[in-house]
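Structures incoming, each one as structure tokens.
None of the figures in this text is laboratory data; all of them are computed from the coordinates on show. Remember, it's a predicted structure, so these values are computed and weren't measured experimentally. Cβ atoms are built from the backbone, for glycine too; each structure is taken alone.
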Structure P
Amino acid sequence: MQPKVIQDAGERPLILFSDSSGIIANTTFLQRALLFAELAMIAYNDEDEATRAATAIGFPDVMFFNNRGAQAYRFRNRHNSVIACRGTEPNEWTDIRADVDAVSVLAETAGKVHRGFKREVDNLWPMLETSLMNNKDPVYFVGHSLGGAMAKICASRCLLSHISTNPQQLFTFGSPRVGNRSYVKFVTLEHYRFVNNNDVVTRVPPIWFGYQHSGHEVYFNRHGQIKQYGYLMKRRDRWRGFLGAILLRKVDHLADHGVHRYCQNLVRAVMAEKELIASGGQPYAPRELALAPPEEAH
């Protein structure tokens with residue numbers, strides 16, 4: 001895997017490993033996850049840099065949506081379209097307000113959703129819906145952090161919209177909880193929700209506010225490896241990750257949230273998978289999709 005480096009002067013470089021010139025559905029699960037994580041990372045950048053980065057990995061058609069600080073990209077090539085919602089930017093007041101406005105309100109579908117996340121999507125959805133009106137390609141929704149929450153609501157609206165486009169899959173990285181149990185049960189999407197060890201954002205809003213996660217959790221342990229742990233093993237792994245970070249004078253709960261960390265973990269996973277396949281093994285496949293997995297009390 002040869003990296004592609006995109007960098008503006010004075011900024012952190014985007015180091016990309018995906019190649020999505022073909023049909024996304026024909027890739028392995030981990031290759032797809034890496035592509036979507038990289039597109040979620042690209043979505044944090046300005047339109048010029050995002051276009052250069054997306055083109056480098058096979059998406060030359062880029063459209064930027066921006067309304068009242070709520071932002072998303074549509075990345076498109078000959079075979080696929082991906083809607084990537086932009087996550088929290090510390091210098092954007094609308095993003096900060098969306099994160100902290102945890103009051104639940106009625107969703108357009110069923111149940112209740114986080115009011116701040118819903119407001120962000122309300123600002124964007126008319127433009128996104130119009131862009132998908134005559135779409136004939138498979139559409140995927142992705143996002144990191146706040147962008148993951150927005151992607152969840154957008155994909156749900158797309159699924160139930162009058163337009164003919166239906167989301168193929170939803171991939172979120174470091175996403176907070178979005179809605180209550182009624183909302184989670186009503187909106188049945190093929191959703192893969194990536195959680196990196198002690199990523200604190202995945203634990204808010206708290207479950208005693210009535211919020212639940214949705215989709216199938218894909219968990220990275222403290223070493224950045226995908227593991228299917230039970231409740232006790234996960235708690236032990238998180239404590240060890242926390243204590244290890246203290247020894248390095250880091251705050252694990254914040255460091256684990258970075259979108260670059262998710263991308264790095266997936267790069268290693270894809271490289272390991274390639275070696276496994278070359279030696280006669282099978283590609284990674286997540287367990288059967290669980291629409292409403294049991295929640296842990298945090």
Structure Q
Amino acid sequence: MKIKQPRHFLLASDFDQTLSHNDSGLVLSELLGVPDFEHKVAGLARSHLVQQGGELAYLIRHDPAFRGVRREHLIEAGRRVRLKGALRAFVEFLERGVDGHRFSFYVVSAAPREVVVSALDGIVPSENIFGTELDFDPQSGEVRAIDSVRAGYGKVAVIDELEQRLGITSDRVIYVGDGSSDIHVMLHVNNGDGFTIAVSENRQLARIARSTVLSDSASSVLVPVLDQVLGLRPAHIRELLESEGLVLDEWQRDRTDRVMIREFRESLIAQVARAGAGVEVPA
């Protein structure tokens with residue numbers, strides 16, 4: 001049997017509703033008391049005034065309701081973002097690698113970088129996070145300009161930069177995303193024979209992505225990576241996940257994988273609950 005040589009992969013992921021449950025723009029608007037955020041975004045999308053994914057940056061810079069946004073507002077919004085389950089376990093799994101294969105994990109988001117860095121503090125190093133770059137007035141602290149937006153072709157540019165920086169060929173790029181702002185980068189990765197994963201039922205994205213995974217767990221994307229990229233057997237995949245404290249409860253294999261993964265302690269608590277009350281669970 002021919003043994004595959006260890007390889008180095010770039011795994012890049014979107015943030016909003018890919019690693020999180022809610023949109024950071026909605027969290028920021030709630031923090032500021034700005035109503036109708038989704039209506040504002042929908043209006044911009046219909047007008048094609050900005051590229052998809054760049055709506056929040058545009059609103060921060062041009063909408064009177066968002067005037068006065070400062071760095072501290074973005075940091076606090078990041079703290080309030082609800083992350084998907086087992087995200088830390090997912091990142092640590094990638095850091096350790098699999099059977100000699102290495103992964104470099106980066107987050108590429110159209111959300112303001114301050115929001116993403118704050119939300120992922122202690123989980124993903126800040127130098128591994130690319131987000132929309134804003135310029136702040138040194139006197140008032142308010143946003144005065146947009147330096148760059150990591151949406152659409154902005155994400156493509158980041159992937160190209162990371163390939164060169166890491167010395168990774170395009171066929172060893174894996175990209176994970178959930179929405180229309182990920183279409184350009186997914187097409188780009190597919191064109192280079194890389195691997196793309198959608199984590200939503202977005203119809204446009206589902207036709208482009210090599211695989212679709214629907215789950216509340218960030219670690220769920222490990223399943224198609226281990227299965228379709230590394231070519232591991234299902235039994236080996238389950239064994240690897242369990243060694244990391246992750247329980248693969250359900251896996252419906254198809255073009256769209258429906259995966260249920262829980263961390264081991266959460267699974268243990270559920271088992272005790274089913275067995276009956278009055279049983280003490282060890283800390």
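From which structure (P, Q) was log10 I(q)/I(0) by the Debye sum over Cα atoms at q = 0.17 Å⁻¹ calculated, if the value obtained is -1.38? The partial results should precede the final answer.
Details: P: -1.60; Q: -1.38.
This figure was derived from Q.
Calculated for structures P, Q, distance in nm of label points 7 Å out along Cα→Cβ at positions 16 and 136 is largest in P.
Where is mean count of other Cβ atoms within 10 Å over residues 128-135 largest, in which of P, Q? By mean count of other Cβ atoms within 10 Å over residues 128-135, the leading structure of P, Q is Q.
Where does the value 0.40 come from, among P, Q, when FRET efficiency 1/(1 + (r/R0)^6) of positions 32 and 248 (r between Cβ atoms, R0 = 30 Å, to 0.05) is the thing being computed? If you can, show how the numbers build up before the last one.
On the way: P: 0.40; Q: 0.15.
This value belongs to structure P.
Consider the structures P, Q: one of them gives 23.1 for mean count of other Cβ atoms within 10 Å over residues 8-15 as calculated from the coordinates. Say which. It traces back to Q.
With mean projected area of the Cα convex hull in nm², for residues 152-215 alone coming out at 3.9, pick the structure among P, Q it was computed from. Could you put the intermediate results ahead of the total?
Numbers: P: 4.3; Q: 3.9.
This figure was derived from Q.
When distance in nm of label points 7 Å out along Cα→Cβ at positions 64 and 176 is worked out for each of P, Q, structure Q gives the greatest result.
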